[in-house]
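Scrolling down, you'll hit the structures one after another.
Coordinate-derived values only; no laboratory data. As the structure is a prediction and not an experimental result, all values here were calculated from the model. Cβ atoms are built from the backbone, for glycine too; each structure is taken alone.
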Structure I
C-alpha cells in the first residue's frame, strides 16, 4: 500500500471532526476511514478490511509523514485522551483510537495560519501553545465553548438556537461555561434521546421541557441519573417566554416587504405560537417554520439597540437550571 501526503485543508477538516463533541469511536472511525480512503492507494490483492490497529498505524503514518516537524512529545494526545475520557464512556475500540501517536503539535503548526479555523481546533492550538491552560482558561483565552462541561437537552430547534443568545443578554455566556445545547428533535423524542445521551456521556445533563410535557417528565424521572435534572417551563412553550414586543418587532422587520400593514398586539391572546401561525396564514407568509423564526429572532437581538424584558426567561429557565 502507498499513500499520498495529506493536504493542509483536509488535515484541518480531520482535526475539526476529531475534536467535536461526539462519541469518540464514531468520530475516530469516520475520520480515519476518510483519510485512508482519500490518501491511501491499495495495490492489487491488498485487503481493504483493516483492523482498528492497522487503521491507526496507517493514519499515524499518513499524518506524521505529511508534517514538516517530526518531533512529537504526545502532549496533545494526552490532553485529548484525558478530555475524551472525562466526557464519554469508552469501549475497548475507543481506547485504542485514543492511544494513537499522531503528531498533533506538528499537525496544528501546519494548519494554524489557515483562515476561518473552527472553534474547537482554535482551542486545541491555544492549548498546544500555552500548555498550562485548564479547561476554563482555554475557553477564556479563545472565547469558545470547548471543552464541554454541561449539556442542556431541549425539545427542539428554537431552544437550541435561542438559549445561548438569550442567556448572553442576561450576562451568562454559555461558551465561557462550556455549556452545549442539544435538541432532541421534538417533545416525544426527549426521553429516548436522554437515555442514549446518559448511557454515553459523563457530563451533567439538564433536560428542559415545555409545560405540556409533564407525562414525559414523570417517565424520565424514574431513569434520571443523580448528576442530571429536569426543568419544566410552567408558562407554556419555550416561545412563550419571549417578550411580546420582541415577536412583533421580528415579524414586522423580517416580513416588512410582504406585510400590507404591521402586526399589532391584538393577535396575541391564546399563546404566541398559535398567534404566529395565524399571522402567517392570514398574511400568506408561507408555512411557519420554527427554525427560520428562531434565526430571525437571534439576528434581531444581535443587531438591534432596543432592549426587551426577559424576566420570564430569567425566572422560568435560567433560575430553574441553576444559572
Structure II
C-alpha cells in the first residue's frame, strides 16, 4: 500500500480549533497539503485558516458538530467541492468529563459517546466512499492510551476510546478483505499538554490534570503526518503510553495498584473549579484556541516516538 506524499494530499482535519488538531492542520499546510479544517467554533477556525494562508498555505473551514451525521458529511462534501478529492481524513474531536462514574448522568455519558465515538464513526462513514473512489488514502483516528487502559474519573472518555478501537479493527480487516488500499491508523497518545484539561467539565471541585508526565502536541501531530504517508496500524505517542500498554498486557492488576497509588491525586490540581465554570462540554470555549495547555513545565521528550518513525535505528537498537 502506497500513500501520496503530503504535498500532494488533500486532508480533512476534524477537531482542528485547538490542541492536537490545530497543530496537525498547521503542519499539514506547512508541508504543502491542501487542508479542510472543522470544529464547532467559527472564530477559532477563521483564525486558523488566516494563519495558514499567512504562510501561503491552502485551507478552508467548515463549522460542524460531530455528533450530527449530516454536519460531518458536510465536511467531506465541502472538501470535494473545493479540492475535488480527499486523500486523508484525520479525526481528533473530543470532549471530556472528570467525575467518578456515579456522579455522571446518563445524558452526560451518552453525550461523550456521541461526540467521541459516534463522531469518529460518522467521520469514517463519510470519508470512506471518497477514499475508495480515489483508490487509496488514509483514515487516521485519534484514540488514546485509554483505548487500552481506562483511568479513574474518565469512565465515559475511556469507554468511547475503547469503542474506537473496536470499530476500526473491524473496518480495517473488511477493507483488507475487499482489497482496498486504505490505511486505517489508531493514534494513541499519552497525556498531552493541550487545552483539553481547561476545557473539560469537572465535578471534582478543582481543575483536572492529566497524570504526569506530559508530552508536546507536536509529537502527536508528527505521528499523524507520519501515518498519512506510511501505512501504520497503531502509533502509541509518548514513552509512557508504551510503558502503560506493556504493563497492561503483562498484569492489569499491577496497573490497578499503580492507579490506586497515584491515579486519583495526580488528576486533581489545587486550583478550584466549579461544575459551572466555562467548559466545552456542550459548546466551544472561544478563548481556548491555542495549541498548548497550562502544563508546559511538566512536558518531557519521548525517545521511542523517534525510533518508531526511524525503523532502521529502532531495530538496530
Using relative contact order in percent (Cα under 8 Å, 6 or more apart) as the calculated read-out, with 21 as its value, let me know the right label among I, II. II
Entry that produces 3.4 once distance in nm of label points 7 Å out along Cα→Cβ at positions 133 and 165 is calculated, selected from I, II: II
Ranking I, II by distance in nm of label points 7 Å out along Cα→Cβ at positions 77 and 117, the structure that comes out highest: II
Match the computed value 6, 28, 37, 22, 6, 0 of P(r) over Cα pairs in 10 Å bins from 0, in percent to one of the structures I, II, and report its label. II
If distance in nm of label points 7 Å out along Cα→Cβ at positions 285 and 301 is computed and equals 3.1, the structure in I, II: II
When distance in nm of label points 7 Å out along Cα→Cβ at positions 21 and 221 is compared over structures I, II, which one is greatest? I
